[in-house]
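Each in structure tokens, the structures are laid out below.
A short reminder: the numbers here are calculations on the coordinates, not readings from a lab. Please read these numbers as outputs of a predicted model, since none were measured by experiment. Cβ atoms are built from the backbone, for glycine too; each structure is taken alone.
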Structure P
Amino acid sequence: MRKLIEYIAQSLVDDPSAVEVREVRNDRSALALELHVAQDDFGKVIGRQGRVAKAMRTLLRAGGTREGRHTSLEIL
């Protein structure tokens, strides 16, 4: 899951080397990811009216459901 979010974010931003994804909480049934990007690329990851961020969260939720765990994404 972490690599998927990292790949998507690197494809969207101008500075892919600044993209960092961290696993914050990793229980058996829950996973929280933090996405860090450069300040100038923040809007590209969020998208218009949050559509890109919502799409990434939907992908995480679908993948998490397959694995039987709850997933969440925080963009910092």
Structure Q
Amino acid sequence: MSAKQTLKDQIIQKAWEDAEFKKKLIANPKEAVKEAFGVDVPDAVEVEVVEESADKYYLVLPPNPADVKAAADSEAAMWE
């Protein structure tokens, strides 16, 4: 499992267990992640948190591998 996926799993688990963290994560994801996990998300990376429900599902399209390869030198590339 990648470090990115591990962090993602930890964030989700904490949001399920800690209502205050979840509230802050939705309102200000970068600050919530920094406070809870000590991880600075670069300014070049935009983070949006949405919560699914039983009747609302979000399909996340990952970046096209060709686009990721072209942007490999950017500050945001490690977050792709």
Structure R
Amino acid sequence: MLVLTRKTNERIQIGENIEIKVVSVDGDQVKLGISAPKSIDVHRYEVYEAIINENNQAASQQLDALDILKKL
């Protein structure tokens, strides 16, 4: 993991298309602005985890439905 120190209004560039800017720091809370192409999904980690869990559950249900159809 790369750890960088940035101040308010400083930026980090990832590749050619993704830019992260420190918008503000207030106590232990940091606000970040992220510029990325629309083709790249940007989520808070807890939202990303929920999406992955829902996708896994949906895939599992589809397999269960296929098993039921095979028995018919």
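Given 31 as the derived value for relative contact order in percent (Cα under 8 Å, 6 or more apart), which of the supplied structures P, Q, R does it correspond to? Present the calculation step by step, with values, prior to reporting the outcome.
Values: P: 31; Q: 21; R: 17.
Working through the options, I get structure P.
Structures P, Q, R were compared on Kirkwood radius over Cα pairs in Å, and the highest value belongs to R. Given a value of 2.1 for distance in nm of label points 7 Å out along Cα→Cβ at positions 22 and 38, point me to the structure among P, Q, R it was derived from. Attributed to the structure labelled P.
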